[in-house]
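Undergrad: Listed after this line are the structures, all set down as structure tokens.
Read-outs throughout are calculated quantities, based only on the coordinates presented, and are distinct from any laboratory measurement. Bear in mind that the values here come from a model prediction, so they are computed numbers and not experimental data. Cβ atoms are built from the backbone, for glycine too; each structure is taken alone.
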Structure 1
Amino acid sequence: MFFILATLTAFSVGFLVTPILIYALKKAKIGDKPGGRKIHKSFIPSMGGIGFVFASAVAMSIWGWQFPLPDIRYLLGAIGLMFFVGLRDDMVEMKATQKLLGQLVAVILVVVASDIRIKDLHGFLGIGELNIIISYLFSAFVLLALTNAFNLIDGLDGLAGTVATIAFSFLGTWFLLNGLESYAVLSFTLLGGVLAFMVFNWHPAKIFMGDTGSLTLGFSLGALVIAFMEYNAGLPAGNLWKFEPVFSAGIALMIFPLYDMARVFARRISQGKGPMTPDKSHVHHFLMRMGLKHNQVALLLGALQLMFVLVVFIFKDYSDHLVLPIISVFAISLGLRLDQITLKYVKKKVLLQPRVLDLRPLNAKQKIKIKIDREGLRETTINMN
């Protein structure tokens with residue numbers, strides 16, 4: 001009951017605060033203007049992450065005190081730091097190196113101070129317990145990858161919020177059922193804040209989350225996913241909520257951001273571009289080219305995310321050696337099929353469009369429509385030269 005109340009508190013605060021935030025951002029003219037790679041057609045306030053982070057913080061201060069929050073105090077501090085990194089980048093754009101440095105400090109707080117890290121590969125690829133230095137480095141890399149992968153999908157109304165809602169719902173429920181109450185209350189308060197934000201971010205969006213929101217959410221999800229994998233691995237064999245494919249379960253929760261990042265980076269590098277070069281090659285851009293609307297794309301990709309989670313549920317008693325190849329092949333096959341369908345649709349659309357400088361003979365009806373009365377024009381003051 002406490003967790004439902006925590007979620008409702010975060011939702012209520014976010015629902016009340018976000019309209020005020022929208023008004024203030026419009027007055028200050030802080031937001032995204034249309035043009036370039038932007039797919040919206042009017043000025044939309046950004047930095048909506050302020051709303052749901054504030055809502056989650058209020059809910060945590062009300063309901064979180066009765067749980068062992070010292071367990072996650074460094075995680076909470078790191079989330080706060082990542083929030084300010086995103087806030088600074090939204091207000092005054094940071095260089096990539098400055099942005100990465102801020103992210104690294106937050107990552108160190110989680111991996112080293114909180115000891116939320118990947119300590120063991122549990123026999124995957126024949127690897128067991130990791131050396132502590134390798135564990136720190138590998139965990140930091142994974143957390144940075146998850147954070148920035150989530151940041152990259154924030155390009156469509158409701159999409160990032162939909163993915164976060166699914167992941168937080170699963171993580172909060174799993175942590176609660178396994179007695180990890182501090183992690184559960186954090187997951188549910190973030191869930192409530194995101195749901196409130198989604199009311200205003202669903203198509204047509206009245207506000208965007210900006211880096212303030214996407215970096216904070218991506219980082220929070222990444223840290224909680226790593227915590228989930230490690231606590232899940234520590235459960236005794238035969239436990240109802242133990243997932244034997246440890247890494248597959250974690251990947252399934254972030255499958256779309258990870259796949260989209262890998263796909264985009266591979267395409268850019270193959271074209272001789274830098275992996276961070278902005279373009280319109282994301283999965284949601286391809287789906288938009290097929291004629292789908294923002295909300296349809298968000299629902300479709302959310303459904304696919306749920307499908308991957310369901311696959312892991314079905315194969316929960318099998319090892320990563322079986323499950324990870326299954327979900328990897330499944331994701332790659334769906335991606336290739338999407339490319340084929342999109343290319344076919346675009347080619348068909350181009351064929352139906354009139355070609356530039358294509359001089360076609362006029363039929364009799366068209367000739368009648370454009371016939372000019374030259375005698376009448378001679379009586380006017382129009383210059384015929």
Structure 2
Amino acid sequence: MTAASLLHTVAPRRIVIFRALQLGDMLCAVPALRALRRAAPRAYITLIGLPWARSFVERYADLVDELVAFPGALGFPEQTESNDGLPAFLAAMRARRFDLAIQLHGSGGIANDLLFALGARAQAGFVQTGEAPRPGCFIGWPDSLPEPERYLALTTALGAPSMGRALHFPVTAADEAGYAALVAQYGIEPARLVLVHPGAQLPSRRWPAQRFAAVADALAADGWQIAITGTAQESELTAGMLGAMDAPALYLAGASSLGVLAALVGCARLVVCNDTGVSHVAAAMHAPSVVIASGSDTRRWAPLDHDLHRVLADYPPCRPCAFRDCPYGHPCALNIDVDHVVAEARAQLARYPQAQPPAAGAPRAQRPATTRPREVRHAA
């Protein structure tokens with residue numbers, strides 16, 4: 001069978017997708033999941049993902065039907081690397097008798113080995129340069145494409161045409177109610193709200209919290225209301241930023257669910273953050289942002305709209321970074337100065353004036369979308 005006809009030939013009723021990754025990674029896969037659901041509307045789609053992704057499946061119930069938590073395995077560093085739970089997990093997956101297994105985890109290699117161990121009738125995914133050919137629908141890893149387009153390339157090859165590359169984050173009525181409660185509790189003024197999010201999963205991806213504090217102080221002096229966001233686990237980092245500020249700020253770290261945070265992002269005038277999950281939430285909510293990208297591959301991970309989302313990055317020879325903690329003094333972060341970030345933030349606030357946001361629960365108008373690929377690079 002040809003790769004392009006695989007969905008038509010197999011006519012899968014039971015599809016399993018392997019993508020055991022974090023929030024930003026999952027959001028970047030939404031366009032591919034959307035295309036797959038449109039092409040296979042009657043299929044029951046199972047996601048093998050990290051345990052946290054149960055909330056992802058609940059939010060995207062129109063795209064995915066269930067989560068099966070991946071137990072972890074050697075070579076998959078997103079969890080404790082152990083094969084202890086793998087034999088029972090694979091036996092349970094083979095008993096499901098999936099019609100089609102799709103590897104959306106990454107470039108191939110051991111992810112493909114795991115995919116074939118699921119025992120599905122047909123397989124699809126990516127192969128690395130030099131990797132042996134695989135039966136089914138496998139395409140070469142499209143290294144030059146942004147993350148959402150990589151997975152769209154595979155679903156298109158499967159026979160599921162793209163329905164657009166834009167990210168999307170559904171905000172529920174409960175999220176809107178939580179947002180309204182947050183506004184009332186903290187005295188949030190959406191028309192002048194700037195969210196500052198200093199956290200990121202890896203220390204190598206974090207711009208210094210003291211520099212975020214300096215940016216927040218400068219914007220507060222301009223009259224903007226500053227709110228610090230982050231997870232409860234990032235309290236030391238977010239509290240450190242608050243302590244370094246001279247101006248007052250709303251401290252919202254750990255104060256909301258992901259859905260409420262997304263609603264807050266959607267109504268804010270600007271988000272200032274690292275290249276992390278919240279930057280993809282801003283992209284999905286069409287919220288203007290300034291993203292300080294330390295270490296990451298910006299060609300792959302930068303938001304697709306380079307005008308709505310301004311990416312500031314420096315490019316030492318060690319980039320893209322494979323380290324949790326930078327062993328070289330973190331030049332990619334330290335070479336981005338406070339004045340540069342403040343200037344970009346002010347430019348974004350001027351470029352995207354926003355009327356008073358609608359009341360909670362009311363539909364939001366889309367901000368103007370632009371597509372010119374312009375990335376801001378720091379002149380070292």
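Undergrad: Using mean count of other Cβ atoms within 10 Å over residues 159-166 for the comparison, can you identify which of 1, 2 gives the largest number?
TA: Working: 1: 25.1; 2: 16.1.
With respect to mean count of other Cβ atoms within 10 Å over residues 159-166, the highest-scoring structure among 1, 2 is 1.
Undergrad: Using distance in nm of label points 7 Å out along Cα→Cβ at positions 7 and 103 for the comparison, can you identify which of 1, 2 gives the largest number?
TA: Values: 1: 3.0; 2: 2.1.
Evaluating distance in nm of label points 7 Å out along Cα→Cβ at positions 7 and 103 on every structure, the highest lands on 1.
Undergrad: Taking mean count of other Cβ atoms within 10 Å over residues 95-102 for each of 1, 2, which is largest? Don't skip to the end; give the middle numbers.
TA: Numbers: 1: 12.8; 2: 19.8.
Looking at the calculated values, the largest one is 2.
Undergrad: Also, quick follow-up: Here relative contact order in percent (Cα under 8 Å, 6 or more apart) was calculated and came to 21; which of the structures 1, 2 was it taken from?
TA: Numbers: 1: 21; 2: 15.
The read-out comes from structure 1.
Undergrad: Could you figure out which one of 1, 2 the value 16.0 for mean count of other Cβ atoms within 10 Å over residues 231-238 was computed from?
TA: Working: 1: 12.6; 2: 16.0.
The correct label is 2.
Undergrad: One of 1, 2 was used to calculate distance in nm of label points 7 Å out along Cα→Cβ at positions 15 and 279, giving 4.3; which? Working shown, then result.
TA: On the way: 1: 4.3; 2: 2.9.
Working through the options, I get structure 1.
Undergrad: One of 1, 2 was used to compute helix-only ellipticity at 222 nm (-39500 (n - 2.57) for each DSSP H run of 4 or more, over all residues; to 500), and the result was -22000. Which label is that?
TA: On the way: 1: -22000; 2: -10000.
That value comes from structure 1.
Undergrad: Sticking with this one: Out of 1, 2, choose the structure whose coordinates give semi-axes √(5λ) of the Cα gyration tensor in Å equal to 37, 23, 19 when calculated. Show your work: numbers first, answer last.
TA: Working: 1: 46, 26, 19; 2: 37, 23, 19.
Of the structures listed, the value fits 2.
Undergrad: Still on this structure, I have one more. For structures 1, 2, calculate Rg/Rh (Cα atoms, Kirkwood Rh), for residues 175-318 alone and state which one comes out highest.
TA: Details: 1: 1.00; 2: 0.94.
Checked 1, 2; max of Rg/Rh (Cα atoms, Kirkwood Rh), for residues 175-318 alone sits with 1.
Undergrad: Looking at structures 1, 2, which one was distance in nm of label points 7 Å out along Cα→Cβ at positions 87 and 167 calculated from, given that it came out as 2.2?
TA: Working: 1: 2.2; 2: 4.1.
The read-out comes from structure 1.
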